[in-house]
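Derivation of every value follows stated rules applied to the coordinates shown; laboratory data play no part. Computed from a prediction, not measured in an experiment: that's the story for all the values here. Cβ atoms are built from the backbone, for glycine too; each structure is taken alone.
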Structure P
Amino acid sequence: MSNELLQRLKALETPGVSDAMDRLGIPGQCLGIMPLDRSFRLAGEAFTVKYLPAYEAGATVGDFVDDLDPGQAVVIDNAGRMDATVWGDLMTIVAKRRGLAGTVIDGVCRDLDRALELDYPLFTRGNWMRTGKDRVQLEALNVPVLIGGVTVRPGDLLLGDANGLVAVPRDRAEEVIGVGEDIQAREDGIREDIRTGSDLREARSRAGYHRLQTPIS
């Protein structure tokens, strides 16, 4: 994935990308996955991790974070479990040092204070203190995972902000970003029209607002 494409994605916001994906008929809005601080932003390539319930004491939860590259986003499928964490401050410290884009969990994390201190983006279903050790174990790395009802594959692009998280399939990224840029430009035009005195109906009509997300036939 080119760095130029990722930089273009970073310049967008999730509502516009969500509308772009609706327009292109691509499911990508990760339901229930939200930033643990509204200031967190995330844009990166997915490194996927899949957990399952532990069936033996001492099963590994994985030290995979040591092997990741700058700009990657850790994407963890823990099947939405709220009773056992899969990410804590030790992983946050290493991830921040390695320049990772952030961590996404369909489940929960702990040690939120460290992530806030280091400004390390966490997008999850919540946070809780109860350890995942002896409760979960690593099943697989770099396989398709399910995050908020959306299938995320290794190398897909993730964008997260205060509105939530979207996952963009790698092979459709150029298309989605292009449509997202068009939508953002049109909405910026509406904001400017309103600022200079237009009423909402008129400004939206000029930009074709009500059709921006309509699927392309």
Structure Q
Amino acid sequence: MWDALGHVLPLAVAGLVSSVPLTATIVILLSPNARRSSIPYMIGWVAGIFVTTAVFSLLAQALPLSSHRQPQVAVGIVEIIIGLALVVLAFVQWRRRPREETTTEPRWLRAVRSFGPWTSLGFALALSLRPKALLLSAAVGLAIRGAYVPVSGAVVVITVYTVISTSAVIGLVVFALASPTRTQPQLERARIWITANSAIVTILVLVLVGVFILGNGISRLG
């Protein structure tokens, strides 16, 4: 299990700094529906990450494994594919990045401001199905499979990944609802910064994590 956790922690950090769910969290917390919508959004985000990771972990069990001393070819090949996919996703994000700095909110964020509780819940669940989130969840499932983790250990690893990768959203919601007056100016500054810099941060994270997963995959082949 500890071997799996060592592979999963960098993936959890990559999920932690995902700009899209963080920005959506901040926008919801700054909206008139903050108290009604932020909790359902947080629940949806946590549940979505946990369920998708659990599903990929179950699917990964279908991959054949050799003995502990033999190369884990199947797991390694899939990890290489996922690592390359993340690097390609980073390249696509780089090509689509804004050519000039802007603090203007995208249209989808303006729509988020009007979300009610159920819409926020569904939106958070949908965010867990983004390509980056799915690739990270799949990588966690492969790490669990490659480390020969039993069911009880797999639940622990998935829970740790979920807690770490969603902790930024959880923290923002808890602190904002506990002290809305104090946190509102900080949330507004954070929103402006993320809007201006999210593309570069996302690209760097995707490249680093993609290379990390790619390296893991290659190491399993030899």
Structure R
Amino acid sequence: MQKFFQGRIVVTCGPAFEPIDAVRRITNFSTGELGTLLCNHLTGKGWEVFCLRGTGATYPCPLYANVLPFSTNMDLEKCLNQLSVLPNIVSVFHAAALCDFRVVQIENSYGIQVIPTKLDSRSGSLRLTLEPTPKIIRQLRSLFPHSYIVGWKYELEGLPEEALSRGYQQITESATDACIVNGRALGNNGFAFLEGRETSLLFPTKIQLCLYLGQRLSHLTLSS
């Protein structure tokens, strides 16, 4: 349990979902484990942590963080807006697995739009029209202009160097400070930490990554 106050940290983790009807949804495979481990590590180091946790996360909740549940991408955006007015938010770790698409229209096999409470499988084939969702990571800099912001990039396809290139692209496009890349495209070699164009560090496990991120925050605090 934290014994002294260093500042405030925001961690997003777990999956978002977008509804199809009242009982079905589009979501991601994410347990919220890494974000929870990070929250536990940071609270133990004296940070006040706000954990924005997807309601579909299955990993046990952080022990001492302030847990704020979210459901959809829009719900997470509202939570972030509420936290942005708090003073002394030193860093934002955006590890949540958000939905890249949402359902905007459902049509039956005759091309007629369906607005269901619960889709009936006896109605036959359906066509879902999806549209891209806004990138929340690109809003973080305006919400937290003075915070150290770290994004995540989960990559399945391509070579490791291509995955790293997409991580650097995220930093540029989103005005973040760092990016953590993982996934099959990295060769399942753990997590690559990218910062600027000079730093690319590899951490084999989630625990090692969390330890490094805690050290990075301490260094930033001492040097500011």
Taking FRET efficiency 1/(1 + (r/R0)^6) of positions 78 and 174 (r between Cβ atoms, R0 = 30 Å, to 0.05) from the coordinates of each of P, Q, R, which one would give 0.95?
R
For FRET efficiency 1/(1 + (r/R0)^6) of positions 150 and 190 (r between Cβ atoms, R0 = 30 Å, to 0.05), find whichever of P, Q, R sits highest and give me its label.
R
Assign the value 14, 30, 33, 18, 5, calculated as P(r) over Cα pairs in 10 Å bins from 0, in percent, for residues 86-165 alone, to the correct structure from P, Q, R.
Q
With relative contact order in percent (Cα under 8 Å, 6 or more apart) as the yardstick, tell me which of P, Q, R scores highest.
Q
